[in-house]
1. Assuming 0.40 is FRET efficiency 1/(1 + (r/R0)^6) of positions 66 and 418 (r between Cβ atoms, R0 = 30 Å, to 0.05) as calculated from a single structure, say which of I, II it is.
2. Can you tell which of I, II yields 19 when relative contact order in percent (Cα under 8 Å, 6 or more apart) is derived from it?
3. Thinking of I, II, which structure, once distance in nm of label points 7 Å out along Cα→Cβ at positions 170 and 458 is computed, gives back 5.1?
4. For which of the structures I, II does the calculation of log10 I(q)/I(0) by the Debye sum over Cα atoms at q = 0.08, 0.13 Å⁻¹ return -0.45, -1.19?
5. Assuming 1.04 is Rg/Rh (Cα atoms, Kirkwood Rh), for residues 250-305 alone as calculated from a single structure, say which of I, II it is.
Structure I
Amino acid sequence: MECISVFDMLKIGIGPSSSHTLGPWRAAERWLAELKEKNVFNAINRIQIDLYGSLSLTGKGHATDYALLLGLTGANPETIPVKNIETTIVSIKNNNSIVLNNEKDIAFNFKEDIIFNRAFLPFHANGITFTAFAEEQLHQSTYYSIGGGFIVKEEHLINKENLELKKEFPYPVDKASELLDFCLSENKLISEIVLENEKSLRSDTEINFELKRIWETMLECMHIGCHTEGNLPGGLNVRRRAFDMHKGLNVALPYNNPNEWITSIRQTEVKFRQILKWVSCFALSVNEVNASLGRVVTAPTNGSAGVIPSVLMYYLVIENHNADFKQIKQFLLVAGEIGSLFKKGATISAAMGGCQAEIGVSSAMAAGALCELLGGTAEQVMIAAEIAMEHHLGLTCDPIGGLVQIPCIERNSMGAIKAINAAELALETNPENVKVPLDKVIDTMWETAKDMNTKYKETSEGGLAVRVNIADC
């Protein structure tokens, strides 16, 4: 049984994509460690990186090449100053060299040593092969970025090696029905079951510290997005909208930091129609930061990073002005667990399942988490997640120009609104009347993903991506 922690589903990283940016970044880090384990690191004088499938087709728009270089330098996506990213890349390009792991300087040609192969490897749509040379080939490894920043090697999966977690949870869960059975037999909320599992891995202090760090990153991201004006990078010249929306919503009190910002919004008289605008503003802000190679939390992916923070922010500033870290913790625990159910039973990779695997999953995560905060039972939390996903089934991924901008940014706003609606519908639903359990919709999502034409799975070879001319944007 696969044990996936909340902190695997909610990772801090650099945008714009968890599978195309954070995953390759982590793969580069792991390859460096592998080179040292093989005792060949010091002998290297040249490297080559081959990208396959979706990583090749949309890699430049997703900054896959940048992420690989940053990972190879030893930079940490959780802590690197965002302002240093461009400086590092420009230095590598201009000097035709890279300092591996900040230790070993070797020749590197940005245009020639990263090869974009349009072919797909059989195992997964997101393949990366690293090759190290001295006078001849020293070592070669292939990694796969499988969504949400998770990376694997084919041989590890064949040998059933779990590189993320190797400890058995006290409440092991593969399916939603198993999670529900634990809740009913133990008379616990979903968040309480998840917390017990997390406590088998780390202390309460560590759990609280990491969850606070995740929330602070989300909050800072929303704050930055709402206070940054201009156009997004990448060539589409997409105008940032969160700034203008936030300005038009007339925040009541002055503020100096993100936490004071929450208080100020709480004091603002919010009319019914403005609620939708606030939620959209929060969601747009996160994904505009993400599109600018800013720091976000994969939830469960970078492309869908705006849904969960915007719905949680909605709860804090609209539903419950007295909410504090207790409710934030509860929300994140439930959201992470629901996300893990989709990862185990289907996929969270758009390259494998289309955007239903990203926005659909994030909307289900947010819907279930909000439902529990609003007093929903474990059964109703499952219903909320099911409703949210049911109405994202079949959603394709066709980013224009390979950029995580159109239609990706707006989809976060739509996913957030659907999550809130799903939670409200679930609260009014008697579990005895439910026709489609969450496990069935997860199965259906996976079958839909397998049936979906490849060109609609993050390749920019179908849909909007081939019908909109970048030059006209």
Structure II
Amino acid sequence: MDLIAFWVKCFHYIHNMGRLFLVWFELVSHILFIFALGFYLITNLQLYSYKIKRVIWHHSKPFWHFTYFLIPLFAYYIADIYFWIYFYFGLLPVLFLWHKRLDKKLVFTSRVKRFFALLALLTLFQDLLCLASQECMVMGVIMPLFIAYLGSNAIEWMLFTGYKTRAKRKLQERHDKMIVIGITASYGKTSIKNFLYTLLKDDFNVYKTPRSVNTLGGIVKDINEDLPENTQIYIAEMGAREPGDIAQITELIEPHYVIVGRIGPAHIEYFKSLENIRDTKLESIYSPRLKKAFVHASAHIRPTDKVVSFEEDLQVQSSLEGIEFTMGGTRYLAPLLGGFNAQNIALALLVAKELKINGLLDKVAALQSVEHRLQKIEAGGKLIIDDSYNGNIDGMIDSYELVSQYAGRKVLVTPGLVEADPELNKEVAHKAEEIFDLVIVTSDLNYPQFCDIINKDKLIRLRDKTRLQDLLAEKTAPGDLILFSNDAPNFI
């Protein structure tokens, strides 16, 4: 009997240890599962500027949501204990490979760290409550993710309000000492900003928002961290994805001078109409300190004593050597590619003249191309035109017309237009078919339009952008011209 009792005790001990192991295994696995879904969620939010509407309704690869979020979520609730086989040997490896292939990987900013900290606390709290309850059958997934998202947004809103107040105070301290210039447009904002900076920098201490920083959050951060104390002229690029964006930036910086460049269908997927785009860009002219606004004629605005509608015929000549244009009876030469740059330079000239800058002919002649915007490079006997930051229909078509002047073989590398109407991509494809000898499409998003229009013998679909260099080495030769037209990260 003692031996039987001993084995019964052993059985109960092993059974209890097994149950304990199962409880801990399920607890740890559940936390890892929620973190996996949270990782997917926050990565996509970061890719789309933390705009949940963009992630849900404007994601260029919505099947990702099914593969990495919805299907795993559904499987968790129906597969019981067998789900963890799928989780450890299916979802986790696939999610790892997905992130590894992204060329814009998750950056663990303070915001991301706060999200994961909140998610961890909520998940642990919920799971411990579930384990302590006799009625809890399955540990939830949606609730901790949902509350972590809302809580994270609330924390970021409170922090950002403080950062914005500090930036506003910093600008107000220089209210009478610094001229502020705001620049917005559907496209060409960064070029106009850089051209204007070059025209002014020899006469004033000028600071411009760096790179393509043009959102309210980016501008607030730049003012707080990098705006020098001795700045006499502050040039801010102002971008928008929805109505009210430009108004918020204008309220913050209160520009004295405004440039509204060409209005076009960039981001029309969000704005729905050209009229909405126009109205959003024109929010900039309602600055309380406005002295003068120079607005491109495409905005169709009625001139006033403070608003100048720019529509002068510049008589532009463009070649692979540069551009020439006439403005106000003066002939300007610039070593830049693309006839559309004449309009961008002209808008910068209007502000420079308003500020009584001298020697503008020489300053225009010394302008340098903006990086990745029709930047000419010679390498290995090939002429490379890097226009990878040009993502608008007018600029792309103009660049194609420009390279059509080249006598040799012409190669195009492009994803097409992103966040644009399919008809515009068909227009791009028709022009590419007319001019180029080889077309390499780097995005699945627009490949169908190119496939329908471009001759199959000269069309290549590149699924993996890491292979681009090898492909170009194989398909091009010295004497070829290669145009990189627009660029898109591989999440698009």
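1. Values: I: 0.40; II: 0.90.
Value 0.40 for FRET efficiency 1/(1 + (r/R0)^6) of positions 66 and 418 (r between Cβ atoms, R0 = 30 Å, to 0.05) corresponds to I out of I, II.
2. On the way: I: 19; II: 11.
Going label by label, the one that fits is I.
3. Values: I: 3.5; II: 5.1.
This value belongs to structure II.
4. Details: I: -0.45, -1.19; II: -0.62, -1.29.
Label of the originating structure: I.
5. Numbers: I: 1.04; II: 0.98.
Attributed to the structure labelled I.
Rule-based calculations on the coordinates, nothing more; no lab input. Note that the coordinates shown come from a computational prediction; the quantities given were computed from them, not determined experimentally. Cβ atoms are built from the backbone, for glycine too; each structure is taken alone.
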